[in-house]
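Novice: Heads up, there are several structures right after this.
Just so you know, all these numbers are worked out from the coordinates, no wet-lab data involved. Fair warning: this is a prediction, and the values are worked out from it, not measured in the lab. Cβ atoms are built from the backbone, for glycine too; each structure is taken alone.
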Structure 1
Amino acid sequence: MSRRFLPLLALIPVIINAYAISEAWFGVLALLAYLVGCGLTLGPRLAPLSPRPLQLGLGMMSTLAGISILGSLVYYSATVTTESLLAVIVVIAGLACVASPNNPTTSSLPPTTSSKIDLALFVLGLLSLSGWWITIFSTPITEPIRSVWLALDPLVLVALGLSSLCALTLCVRNRSLDLALVLTAVILFSATSVVAVTYDLGYGFDPFLHRASVAHILDHGTITPKPLYYIGQYALELTGVKLFSLPVFALDTLLAPVLAAFGIVMALANRNASIKSPSIVLASLVFLPLAAFVQTTPQALAFVFTAWALFTSTRPRLAPAIFALAAVITHPLAGIGAVVYVVLLALDDIPNHYQPWRVASLALVTLAAAVAIPMAFVVQANLAQLSIEFSLSNVFKLWRLPIDSFLTTQYNAWGDTAYFFIGNAFLIVLVLAIIGITLTPKTTYGWYVPGLVALAMFINFIIISLGFDFTFLIAYERTDFALRLLTLTTLFLLPYVAVLLTTIWKKLHHSPVGLRLGFTVVLSLVFVTNVYAAYPRHDNYARSAGFNLGPSDLDAVSGIETSAQGEPYIVLSNQALAAAAVSELGFKAYYHEDIFFYPIPTGGPLYQHFLAMVEDKPTTTTMLEAMDLAGVDLAYFAVHSYWWQAPEIIENAKAIADDWFGVGDNAVTVFIFRR
C-alpha cells in the first residue's frame with residue numbers, strides 16, 4: 001500500500017477504540033498509529049532536507065498542532081462530541097494524504113564512528129537516569145509541602161548531572177546524532193516531569209481549573225462563557241479522552257513535559273539537519289527556561305508550540321506557521337511571539353530590489369509587536385471593566401525592572417555558585433546572546449529575526465512591568481504577566497547562545513582534553529542548577545510560600561459540603577483548599593455570575609476577605625461582608641495548621657464563630673458562620 005494512504009488506515013484503530021474498546025492501553029496504541037501514519041506522510045512535505053526519523057517526528061508534531069487548531073474550531077462552532085472530534089482527525093488524515101509528496105526526499109543521519117565510545121556514553125547516561133527515576137518514584141508527595149526539594153534530597157541532581165554530562169559529550173563529539181538526540185530528550189523529560197510524577201494529588205492551582213474546565217466540556221459539550229484562549233490545550237485533552245480513552249489527570253499532568261522535551265529536541269534536530277549544523281547547538285538547551293514547562297497550563301503549552309516554531313527549520317515555513325497558530329489560540333501572550341516570528345520570516349523573503357520596503361515592513365511589524373501586548377491588556381481591561389493604571393514616566397525607570405540578580409555571598413561555595421547562575425539566569429543568557437549575535441554569520445537566512453522578536457518581547461516586558469499597575473490583582477500576581485514575557489524573550493535569545501557555544505567549541509576542538517572536559521562540565525552544572533531552579537525552593541537563599549494540596553484539603557471540602565446540607569454557601573480559604581474544591585466539585589456555584597463560592601487567588605473579592613481574616617484579626621464583620629458580597633447566609637472560614645500564626649488565628653476565630661470542626665488531625669480547622 002502506498003504511504004499516502006497510511007493516515008486513513010490508521011483511523012481504523014481510533015474508531016475501534018472510540019466506539020468499542022474504550023481502553024487506555026489500546027488508545028495509546030491507536031494514538032501512536034495515527035501519529036505515525038500522519039507523520040510519515042506530512043514529514044517529507046514539512047522538512048524535505050531532514051533524515052526520515054526527523055521528518056516523522058516533525059510530522060507527528062504538526063499533527064498534534066493540527067488537532068489543537070481544528071479542535072478549537074469545533075469548540076467555537078459546534079458542540080464537542082466524539083463525532084465532532086473524530087471529524088477533526090479524519091480531516092487531518094485527509095490533509096496528510098493530499099499533502100504527501102509523490103517523490104519524497106530525505107537525507108541520511110551523519111555516519112556513526114567510534115560507536116563503542118558513543119554507545120558507552122549513551123548507556124551510562126541512561127543508567128544515571130535510572131538512579132534519578134528510582135528516587136523520584138519512591139518519593140510520592142501527598143502531604144502539604146513548600147518545595148519538592150524538601151521531599152527529594154537535592155543530591156539526586158548528581159544523577160541528572162552525570163547523564164547530562166554524557167549527553168553533552170555526545171553532542172560535542174558530533175558523531176552519533178541519533179544517540180545524542182534520544183538521550184537529550186529523555187533528560188529534558190526527566191527534568192520537567194518531577195511535578196507530574198511526585199505530586200499524586202496535583203500541584204499548583206491553575207491546572208485544577210483547566211482540568212475542571214475539560215471535565216465540564218466532556219459532560220456538557222461546551223462551557224460558558226466561551227474563553228477566547230486556552231482552547232488549544234483543551235482540544236488536545238478532549239481528543240485524548242474522547243477518542244483515545246486517556247485519563248484526564250495523567251494526560252494533563254504529562255502533556256507539557258512530554259511535548260516540551262521530545263518536541264523541542266526534534267524541532268532543533270530538524271533545523272540542524274537542514275542547515276548542516278553540528279549537534280553542539282543542542283547544548284544551548286541547558287539554558288532553556290525549564291520552569292515554564294513543569295506543569296501543563298495553556299501558557300506552558302503555548303510556550304511549547306512557540307519553541308517548536310522557533311527551533312524548526314525556517315524553510316519551508318509551513319511547520320513554523322502551524323505551530324505559531326497553535327500557540328496563539330492556546331495562549332496569546334506566548335503565541336504572539338511565535339506569530340511575529342513567522343511574519344518577520346515571511347517579510348525577510350521580500351526580494352532585494354524591494355529593500356526599502358522590506359526594511360520598512362520589518363521595522364513596522366517589530367514596532368507594532370513591541371506594544372501589542374500592553375495594548376491588548378488595555379483593551380481586555382476595558383471590556384472587563386477592570387481597574388488598570390498606566391504611567392509613561394515609569395517606563396523609563398529601568399532600574400525597577402523585576403529582573404533577578406544575585407551578586408552576594410553566604411559563604412557557601414556550592415550554594416553561592418548555584419545561585420549565581422539561578423539568580424542571574426536571564427542576564428547570563430542576555431550577555432551570551434549579545435556575543436552570539438556578533439558571531440552569527442550575516443549571510444544566514446533570517447539570522448536577525450529571533451533577535452527582533454526578542455527585542456519586541458523585552459520592550460513589552462518593560463512596558464508591562466513598569467508602566468502598568470494591575471490593581472485588580474493581588475500583589476504577588478502583578479509581576480507574573482511581565483515575567484512570562486521574560487521567559488519568551490529568553491526563548492528567542494537561545495539561537496544566538498547556540499552560535500556562541502558552537503564558536504567556543506570550534507576554538508576548543510584542538511585544545512587539551514582537560515579544557516574540553518571542563519567546558520562540558522560547566523554546561524552540565526548550569527543545567528543542574530537550572531533544574532533545581534525550575535521548582536519552588538525553600539532553602540537558605542529562597543523561601544517558597546506555597547503549599548501543595550493534601551488529603552486534609554479533600555476531607556475539608558467534603559466536610560464543608562456535608563455541613564451545608566444543600567444550602568448556598570461561600571468559603572474563605574487559601575489556594576490549596578480552593579484547588580481541592582475545584583477538583584472535587586468543579587464549578588458548582590457562582591453568585592452574581594462572577595463570584596465563585598471558593599476564593600480564586602488572583603485578586604478575587606473573596607480572597608481579599610480571606611486575607612483580611614488571616615492577616616488582620618478575624619472578625620464577624622469581615623465574614624458578614626463576604627456573605628453580603630455573594631448574597632448568602634452561610635459562610636465557612638478554613639485555616640491550615642501550616643499557615644503563619646495559625647494557632648493565634650484559630651483561637652481568635654473560635655471566639656466569634658457559630659461552630660467549628662477540624663479534619664486530618666486538625667490539619668485544617670473550619671469555622672462556621674451564619675447570618
Structure 2
Amino acid sequence: MLDVRSDEPEYSFLWDKETKAVNQHGNLIDLVNEDSELHCQSLNINNDPGIGDNPNRYKQHGFFLNADNCIGCHACEAACSEKNDNPAHIAFRSVGFVEGGTYPDYQRINISMACNHCDDPVCLTGCPTRAYTKYAEYGAVLQDPDICFGCGYCTWVCPYNAPQLDPVKGEVTKCNMCVDRLEVGLKPACVSACLGNALDFGVVENIPENRIEAKISIPGFPTTDITQPNIRFQQTRSTQREMTRTDSMPLKYHKDDSVGIFKPKVDKKFGEKKHWNWRKLLTSHESAHVIFTLSTQAVLGAFLMIVVAGLGNIEALSALNSAIVKLPLLGIMFALLTYGLFKLNMHLGKPHRFYRGFNNLRLSPLSREIAGVTGFYTFLMGYSFFSIFDHGFMQLLAGTCGVLGAISGLIGLYYMVKIYRIKARPFWNHWQTGTAFFGNTLSYGALLIGLVSLPILLSSGEPIAALTSVLSAAVALGLGIELIGHIVHSRAMSALENEGAASWYLQTTRYGKAWITRNVLLGLSFTGAVALLATNPGGALALISWSALALLMISAGAISRSLFFVLVIPTTMPGAFFWKNKAFEEHARESGLVDMEQVGVVRELHGKFKLDELIETIRTTSPKTLFKHIKDIVVWKKIG
C-alpha cells in the first residue's frame with residue numbers, strides 16, 4: 001500500500017462524511033451490497049493483499065471541477081504524468097479551454113478533463129480484448145495495457161478522449177483514478193496538485209465545502225447521455241452566449257436558452273474555399289481500414305454470388321460453377337481477403353496479440369466482427385479446397401462450407417456496420433454507413449467476378465451474355481443503394497449543428513474538390529453499370545467496358561472510404577496545447593518538430609520499422625539480448 005507522508009497537507013485527504021443514495025443519472029451510488037462477495041476484496045495494488053479502510057470504498061466516486069477557479073496552470077496535468085511516468089506525448093489529464101467575447105469583455109473557461117469513470121463506460125463494452133473493468137471499489141474504470149492489443153477502438157467510442165493510444169508502445173493507457181491513493185484516504189494526484197482549488201474529488205454528488213453547484217454540463221463538454229459520466233461542475237460566472245474552441249476543430253458552442261445549456265454549432269473558421277488535400281486523404285492513419293473494409297466486402301459479395309449459383313442452380317450464374325472460372329476466382333478472392341486481413345492486423349499496436357480480439361464476444365461489436373470475418377475466412381479456405389475435388393462427399397463439404405461461410409460473412413458485415421454506429425461520432429452514426437457497406441458488398445463483389453470470369457470465358461469461347469447481365473444488374477443495384485445513402489446522409493449532416501455538421505463542413509471545404517470528384521466518379525460508375533445492363537456488350541467490348549467500370553468504381557471507392565475515415569469528428573473536449581490540437585499535430589509531422597520529444601507528438605510506428613535501425617540492432621546486439629527482443633522484431637517495431 002502507498003505510504004502516507006507525515007507532512008501530507010490536509011486538503012489532500014478525502015473528506016466525504018454523508019453521501020446520497022442516487023446520482024443525477026438515476027443510478028445507485030452504492031455499488032455493492034454489504035453481503036456481496038465483492039465486498040472486502042483486495043485490489044492487490046503492488047501485490048499488496050491489504051484492503052483500504054475508506055468507509056466509502058464501495059461508493060461511486062468522481063471528480064468535481066470548479067471552472068470559476070481554474071487558472072489553466074496545467075499543474076494537474078504535470079502531477080498526473082509524473083505519477084504515472086507518462087511520456088510527453090501521453091496525457092491522461094489535459095486542460096483545454098473555450099473563449100468568448102472580445103476585448104475588453106473577453107472570457108475564457110478552462111476545463112481540466114480526464115477519464116470520468118462513467119456509469120455506462122462504452123470503452124468497456126467496446127473493447128474486444130476485455131482490457132477494461134469497472135470496479136466496485138470507488139466505481140473506478142481501470143484498463144490493463146498488458147491485455148490491450150492496440151486496436152484503439154476505445155478511443156473511438158469514448159466521448160471524452162480519455163483512453164490514450166500510445167503509437168510508440170502500441171497500447172492504450174488511461175487515468176486509473178489513483179486508486180492506490182484512495183485506498184489510504186488520499187485524493188488523486190491531480191487534485192492534490194491543483195493550485196487554484198478548482199479540482200476536487202469525492203463520492204459523486206457530494207458538493208465540496210464552499211461550493212454551491214454540481215452541474216453535469218459546461219460549455220464544451222459533450223452530451224452526458226452516452227456514458228453518464230461521473231464528473232460535476234461549478235460555473236457560476238456569467239458567460240458569453242457563444243463560446244469558441246481555440247484548437248483546429250471547426251466547432252463553437254451556442255447557449256440554448258430553452259434548456260439552459262450550450263450546444264455545439266459549426267464554426268466556419270477555415271472559410272468556404274474548396275481544396276484537394278489528396279495526401280492527407282489517401283495516406284491517413286486509417287488507410288489499413290480502407291483496404292480491409294473494401295477488400296472484405298468485395299470478396300464477401302463475390303462469395304455470396306458463387307454460393308447462390310451453386311446451391312440455387314441459377315442458369316444465368318451457371319458459368320460460376322465451372323472449374324475454369326471458379327478455381328481462379330476463389331484463389332484471387334482468398335489472396336485479396338488475406339491481404340486485407342494482413343493490413344488490418346499490422347495496423348494493431350501489438351499485432352502478435354491478434355487472437356485476443358475474440359475475448360469480448362458477449363459485449364463488443366468489434367469482437368463479433370472479428371469472429372464473423374474470421375469464420376468467413378476459414379470457410380472460404382474450406383470451400384476453396386473442397387471445390388477442387390469432383391467427388392460427391394467433397395462437394396457436400398464444399399456446400400456446407402459455402403453456407404457457413406455466407407452466414408458468418410454476413411454476420412461479420414453486420415457487425416462491421418455496428419462498430420461504426422458510434423454515438424460519440426455523429427458523422428458515422430447514420431444508417432448511410434449500412435447502405436455504403438452493404439451496397440459495396442453487392443457492387444464490388446459483382447465487379448470482382450466480372451473482372452476475373454469474363455476474360456476466362458471469352459478466351460474459352462463460352463457465352464457471357466447471361467452472366468454479364470446479372471453482374472451489371474448487381475453492380476447497378478449496389479451503386480444505387482450507396483448513392484441513395486450518400487444523398488440522404490449529406491442532407492442529414494448539413495442540417496445538424498453538432499460534430500456531424502462540422503464533418504460535413506470539412507467535406508465541402510478542406511476536401512471539397514476530392515468530394516466532388518468522388519460524387520462524379522460514383523455517378524459515372526452508376527451510369528456505366530446501367531448502360532452495361534441495357535446494352536450487354538460481348539467480346540472485346542465487354543472486357544473494355546468492365547475494365548473502364550472497374551477503374552471508375554475503384555477510384556470512387558478509395559476516395560469515398562478514405563473520406564469516411566478522415567472526416568469524422570468525435571465529441572471530445574476542446575483540445576489542449578500542442579498534443580491535443582490536431583492542427584499542431586499535423587504541423588509537427590510535416591515540419592520535423594515530431595523529432596523533438598518535448599512537443600508531445602511522435603511518429604506513427606504501427607506496423608512500421610526502419611530497416612537500417614533493425615540491421616544495426618541485429619549487428620550490435622548479443623545473441624542472448626537479441627533473443628529477448630525477438631517478439632519486437634516479429635511485429636516490426638523499433639527495438640534496442
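Novice: Using the calculated result 32.2 for mean projected area of the Cα convex hull in nm², pick out the matching structure from 1, 2.
Specialist: Traced to structure 1.
Novice: If you work out distance in nm of label points 7 Å out along Cα→Cβ at positions 6 and 582 for 1, 2, which one comes out largest?
Specialist: 2
Novice: Who wins on FRET efficiency 1/(1 + (r/R0)^6) of positions 14 and 198 (r between Cβ atoms, R0 = 35 Å, to 0.05) among 1, 2, i.e. which is largest?
Specialist: Across 1, 2, FRET efficiency 1/(1 + (r/R0)^6) of positions 14 and 198 (r between Cβ atoms, R0 = 35 Å, to 0.05) peaks for 2.
Novice: Let me ask something else about it. Out of 1, 2, which has the highest value for mean count of other Cβ atoms within 10 Å over residues 190-197?
Specialist: Structure 1 comes out on top.
Novice: One of 1, 2 was used to compute helix-only ellipticity at 222 nm (-39500 (n - 2.57) for each DSSP H run of 4 or more, over all residues; to 500), and the answer was -20000. Which one was it?
Specialist: 1
Novice: Among 1, 2, considering only distance in nm of label points 7 Å out along Cα→Cβ at positions 270 and 326, which has the greatest calculated value?
Specialist: Greatest value across 1, 2: structure 2.
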